[in-house]
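Take a look at the structures listed below.
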Structure I
Amino acid sequence: MTITARDAGTITIGGELEVARLGYGAMRLTGQPGNWGPYPDPEHGVAVLRRAVELGVNLIDTAHAYGPGFNEALIAQALHPYPDDLVITTKCGIAKVGPGLNYRDGRPKAIRAILEASLLQLRRDHVDLLQLHWVDQDTPIEESVGAMHDLVREGKVRHVGISNVTLDELHRARSAGPIASVQNRYSLAALDHDPIVDACTEAGIVFFPYGPLGADAARPGAPLAASTGRLAGAASLRHCTPAQLALAWLLARSPVILPIPGTTSRHHLEENVAAAAIRLTPEDVAALARP
């Protein structure tokens with residue numbers, strides 16, 4: 001029997017969008033280096049996106065800065081007209097000007113301009129979830145989030161999220177309007193945002209951990225998915241891969257966590273989705289988190 005993303009259970013975003021608790025992060029389906037330009041093998045990219053949907057993934061995470069715009073356009077090429085239950089989340093607040101070159105722009109007029117560009121590339125009249133990619137230090141987060149809620153009232157956005165935020169910024173953002181999601185770097189190798197995960201759990205805010213399989217920059221070593229990494233032994237005992245165990249840990253860490261691992265490989269995509277069937281106890285979660 002094929003394991004699907006729904007074997008991880010489901011979660012509701014903003015009280016109305018029910019999705020499987022394993023999504024797909026599309027960032028890598030862009031030109032390299034620096035996520036600049038179109039993905040060099042669009043047919044392959046289309047096949048990966050369609051396979052994700054076949055495996056029950058019904059949340060795809062992108063950003064206008066990926067390309068810029070090319071990633072959103074590839075998603076539309078692969079999946080439009082979209083399945084009724086597919087949720088696409090994109091991001092504003094970043095202006096991309098070259099390979100790996102960008103600047104933060106959280107001004108209301110910039111947020112509106114990026115949203116309009118995203119709608120054009122995605123071939124949609126609204127975005128399910130619009131996230132502020134980074135906080136612009138020259139624009140109060142309350143102002144940026146307020147502008148995003150203006151777009152909600154206009155029917156162009158259904159829900160608002162934020163990304164790469166501190167706990168204080170989360171509190172400030174919530175003072176400006178409902179926050180449906182937070183997306184920060186988080187994994188067994190990067191636990192700095194434990195307090196934010198706990199705050200999201202308490203508030204029922206969906207938490208997207210990006211970089212779920214990476215290495216901790218503060219503690220150089222093999223990535224979590226590596227066969228020589230810190231999870232290799234524990235994964236072998238559970239007859240799974242280290243990558244699957246890292247994703248299973250995230251699913252067990254909090255009921256509001258929705259991992260969005262990205263890959264350009266159909267094999268790794270299928271392997272990631274199969275992590276939905278792994279069950280860990282609270283004791284397992286605590287033990288694996290210990291250095």
Structure II
Amino acid sequence: MPSDRSEIEDCFEFIKTKQDQGYDLIFFPNPGNSGDAVIACATIQQLEKRRIRCTLARSGMQHKPSNYYIYGGGGNLVPFYADAAKVLASLSRQKAGLCVLPHSCFGVDSVLQLYEGDLTIFAREATTQHYLRSLDARHLTIKIDHDIGLSLDMEDPRLAMPRTFNALYGNAGRRQSLCILRNDCESVANPLLAGKNSIDISNLWPKGFPSRGFGVTYLDAPLVFNCVSWFLSLLAPAAVIHTDRLHVGIAAALLGKEVYLYDNCYKKISAVYEFSLKNRPGLNIRLG
């Protein structure tokens with residue numbers, strides 16, 4: 001049966017213990033958009049800070065008993081996407097040890113129940129934690145930690161561009177409002193946002209960034225930092241952000257913006273808000 005531990009645990013300290021036990025760590029970055037690049041960027045920072053050494057997964061890589069696998073944080077273990085499920089299915093056949101970094105999950109019962117190796121999943125909010133606890137998944141250990149994007153170090157010199165933009169615009173006293181809404185399968189028609197002009201900047205990429213973004217076997221650190229710098233610079237001129245994109249809201253709040261968050265179709269926004277955002281010092285975020 002799944003573990004019943006509910007206290008917050010540090011997901012990076014957990015994988016560091018695997019390194020200390022002598023495992024070779026193999027990392028699968030969760031694919032996604034510019035918002036997911038925020039998670040990838042913060043993950044790179046944390047791995048560097050903790051001196052955790054990971055090899056990026058690659059196609060055709062052969063499993064070894066000394067390998068321990070890590071799947072990046074995000075919201076991929078849901079019925080809308082197949083990337084994480086495919087990785088789990090492949091590693092299950094090898095009975096491999098795997099840690100899924102803080103994630104939102106639902107509706108993937110069989111993927112988790114049939115996993116044959118040692119599987120640890122970090123929920124990033126209580127709704128996912130409760131879902132995982134409801135499963136009869138004998139190899140599953142459940143832990144919980146905050147969304148990795150919240151750990152993004154804005155003082156990293158590789159993110160100099162957004163700090164410069166925020167210095168120019170942050171204290172201008174203007175109330176320019178920016179509305180950034182999803183245009184994908186997770187979007188919900190919200191009457192509070194009816195008539196607002198919006199753009200889904202998470203699905204845009206800066207010049208020079210590959211159109212496919214990054215995926216489970218591809219992650220280029222300099223490009224990810226450039227992407228996040230560009231992403232933050234788009235948010236910097238606005239004083240107020242309205243969004244149903246979780247990492248638009250998190251990134252804007254880290255820039256000191258006033259943020260109004262609106263739910264997606266399976267309510268991950270409100271779940272993360274309740275667990276990590278509503279009482280977080282220094283962040284001006286409200287649930288719309």
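Only the coordinates and a few stated rules stand behind these numbers; no lab work does. None of the values given here were measured: they were computed from a predicted structure. Cβ atoms are built from the backbone, for glycine too; each structure is taken alone.
Upon calculation of relative contact order in percent (Cα under 8 Å, 6 or more apart) from the atomic coordinates, which of the structures I, II produces 18?
Traced to structure I.
Between I, II, which one scores greatest on Kirkwood radius over Cα pairs in Å, for residues 90-233 alone?
The structure with the largest value is II.
Using Rg and Dmax of the Cα atoms in Å as the calculated read-out, with 18.6, 58 as its value, let me know the right label among I, II.
Here the read-out was taken from II.
Assuming -11000 is helix-only ellipticity at 222 nm (-39500 (n - 2.57) for each DSSP H run of 4 or more, over all residues; to 500) as calculated from a single structure, say which of I, II it is.
I
Comparing mean count of other Cβ atoms within 10 Å over residues 26-33 across structures I, II, which is largest?
Largest calculated value belongs to II.
Compare distance in nm of label points 7 Å out along Cα→Cβ at positions 42 and 122 across structures I, II and report the one with the greatest value.
I
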